[in-house]
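Asker: Structures for review follow.
Bear in mind that the values in this text are calculations on the coordinates, not laboratory data. Note that the coordinates shown come from a computational prediction; the quantities given were computed from them, not determined experimentally. Cβ atoms are built from the backbone, for glycine too; each structure is taken alone.
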Structure I
Amino acid sequence: MSDKLTAVKGMNDLLPEYAGQWEAFESTVQGLMQRYGYSNIRTPVVEPTALFVRGLGEVTDIVEKEMYSFEDRLNGEQLTLRPEGTAGVVRAAVQHHLLHQGGQRLYYMGAMFRHERPQRGRYRQFHQIGVEVLGHPGPDVDAEIILLAADLWQTLGLQGVTLQLNSLGQPSERRAHREALVAYLQAHQATLDEDAKRRMHTNPLRVLDSKNPAMQDMIQGAPQLLDYLGQDSRGHLEAVRTILNANGVAHQINPRLVRGMDYYNLTVFEFVTDALGAQGTICAGGRYDGLMQQLGGKPAPGVGWALGVERILELLREQGLETAAPVPDVYAVVATNDAAQAAVACRALRAAGAKVRMHAASAEGQGSMKSQFKRADASGAAWAMVVGDDELARGVVAMKALRSGQDTAQQHDIPLPELATWWQAQQTR
């Protein structure tokens, strides 16, 4: 016997018992996006490697360590499984001239890939939902996407999610801060770990994002970017805060919040929780006004966020808010060899909006009525529909309630042509 094949480590199957939770969550997100006036965009899972090198930054952890990259055997092109969604959406906007139609409010849903150590709520294949607003420079849209996320937590019933906010300013302000930060880090080289020493000259802002406990006191004393912001950058941040305050969205300024991609400027933010261990961020984003030009388009502003679906669902389970797996409304008990008529009855109910599961025969036949009713009850269906030779001879099916609140002692004969009317009548009770 050959060895059993299993999934790649960190890339998980979504089994039917959990699929209902995903579908319910995605449906909630889609409804909220529509209420905010956002349109769906879907980009390829595979993109040119250069897109992420140019967009995310050559010395970011994602590009240096985590991307799944490979050479196309047909033409030698360097390709990468997307590690995040923003670069692909901006590439699509540039390629298809979306901003010729005016500013865009977009959202996406899909799988991302990073080669990192799998841990709770974080996997090598993971799923993100994100929003990207392109072509609008004002703080009002920064606040809008934060309000959208806050409304999502409220709709889901999530508790204990807090908002951290910061500003990365503009390139000239970051350059002045960078010079001061590099000088500070050079003066504290004895405290730096090897990763921080390597980043000190290539990407010193990322040193401030280190989780190394031995470096935290040094990091706390480092120059803060907020002290280097000019009037316009400070005004942008305060305008965002004013809108959040007017809408009752609590937040705190975290001057050490820097984010992991090079493309950010001005507003950056994270929604965090302490319910999932050390990996506490569940949604993060910010403004990236230079990214469209970096990827070959005309200069245009952008802002967005992304959330990790697995992490949100883990948090919902942690707080007892997970959605039960979907169950059928009706289970068809088949006591006839006339499978065609059984299928006709099931299809008539489905056309009326009912979720119907028809009993499937085994190699030995349909099975006894008793065993079929046990399966009907186990399915969670509210009704059993008996399709038997006797019923079909009379042109009816027999409906029997399976749950409390209904008359479970009797069966009701429903003429086949009246099935849809009968089902619709049940929905008004």
Structure II
Amino acid sequence: MRLLHTSDWHLGQTLHDFDRSYEHQRFLNWLLDTLEAEQIDALLIAGDVFDNPNPSADAQKQFYHFLVDAKRRVPQLDIAIIAGNHDSAGRLEAPASLLQVFGVTVVGCARNSQSELELDRLIAPLRNRQGDITAWCLAIPFLRPGDVPKVATAGDAYLEGIRQLYRQALDHALERWENGQAIIALGHCHMNGGQTSEDSERRIVIGGAEALPVDIFDASITYTALGHLHRAQKVGGQKRVRYSGSPLPMSFTEIDYPHQVVRVDLDGGAVRDITSLPVPRPTELLRVPAQPAPIDEVLDRLKALDLPDAPLEAQPYLQVRVRLTAPEPGLRAKVEAVLDKKPVRLARIETTYGSHTHHDAADRPQSLDDLERLRPDDIFQKLYQNKYQTAPEAELLAAFAELLIADQEIEP
């Protein structure tokens, strides 16, 4: 059996107010070709299908048109989809009954509308081209504190609840398991030791720890397909537990990431081979210069830019990085004048203040971009520390994290 693992599409995302639907469509077209050419039996989408809980009508059309085209081109294809922390669990799961008729499993919520944990909802069969069940999929979406079983523990109750939920789902799948079948797990979470993207990934700290240990995935699980972290990577040195990464760079900090999907070949209940399939990048992201430099040097670099003509939607995005020693009110006008008629889209001008001398991070002046990267929980902890001269307790941080998640789920 052959699986394809992908995640973190973030359909509907804009990059500094530039629409990215062209790039997403190019990726989806490539993915359709890949599903057919690679003779994929099952497609695993590990969350963050959309960029926000209230995606535009165009983003939703793009997603559902892809599902229709995938089933048309590869009729026997099984598709398993889970919600990520960016998705609206209810919105993503709303058409689940209809999609299931076409071999598409969508799990947005771990619990049903009566807040009951139904393990049947979290288990999906995966079939090969002959229609035989060759694997069972634990389709576990992004888990909030109310989703997991209540566990009496002196440690982190949220972490232990996640561990127990995966164990219950695995035991339920093993009741259906037959000799030679594989167990596949889907998850959308931050794993311990995972390398994060500075600008793009929303932190999901709940309870006392931000990241989960790899041992929540039992050794009997053949392969674990993860979403959330945008950098493709193995977890804990185990090739059977990995993030596929995002198919497109979601910010300028991700321009050097190897964007890909992952092909997994199974031999019965074991992994025979894992292959990374690079995703072509339809639109480049440029940083000029690579590190902040004085304005005159930057303008010279911009003048030297030699780019091929391209339609607007395919023109590169540009981040200009300038180091200043004093305010420069005419900076944008100077940059735009140099770029006039060049086939490039100016997405951001990053300004930092300081000299060539290197300082410790704590002493380095903060730019507007540095301030923009501060997360609500960072600010909360700094304010608490300043007021009470001590760090907030884990229970208070957990309550604040739940408030943040609840606010993110409110739909206009």
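Asker: When you work out mean count of other Cβ atoms within 10 Å over residues 71-78 for each of the structures I, II, which one comes out largest? Write down the numbers at each step before the final one.
Answerer: Working: I: 9.2; II: 16.0.
Largest value of mean count of other Cβ atoms within 10 Å over residues 71-78: II.
Asker: Let me ask something else about it. Looking at structures I, II, which one was P(r) over Cα pairs in 5 Å bins from 0, in percent, for residues 15-166 alone calculated from, given that it came out as 2, 9, 16, 20, 18, 14, 10, 7, 3, 1, 0?
Answerer: Details: I: 2, 7, 14, 17, 20, 18, 13, 6, 2, 1, 0; II: 2, 9, 16, 20, 18, 14, 10, 7, 3, 1, 0.
The correct label is II.
Asker: State the single structure among I, II that was used to calculate volume of the Cα convex hull per residue in Å³, giving 219. Show your work: numbers first, answer last.
Answerer: Numbers: I: 219; II: 168.
Clearly, the read-out refers to I.
Asker: Matching task: -8500 is the computed value of helix-only ellipticity at 222 nm (-39500 (n - 2.57) for each DSSP H run of 4 or more, over all residues; to 500). Pick the structure from I, II. Walk me through the numbers on the way to the answer.
Answerer: Values: I: -11000; II: -8500.
The read-out comes from structure II.
Asker: 4.3 is what came out when distance in nm of label points 7 Å out along Cα→Cβ at positions 135 and 159 was calculated for one structure; which of I, II is it?
Answerer: Details: I: 4.3; II: 2.9.
It traces back to I.
Asker: Suppose you compute FRET efficiency 1/(1 + (r/R0)^6) of positions 327 and 383 (r between Cβ atoms, R0 = 25 Å, to 0.05) for every structure in I, II: which one lands on 1.00? Write down the numbers at each step before the final one.
Answerer: Values: I: 1.00; II: 0.35.
Only one of I, II returns 1.00 for FRET efficiency 1/(1 + (r/R0)^6) of positions 327 and 383 (r between Cβ atoms, R0 = 25 Å, to 0.05), namely I.
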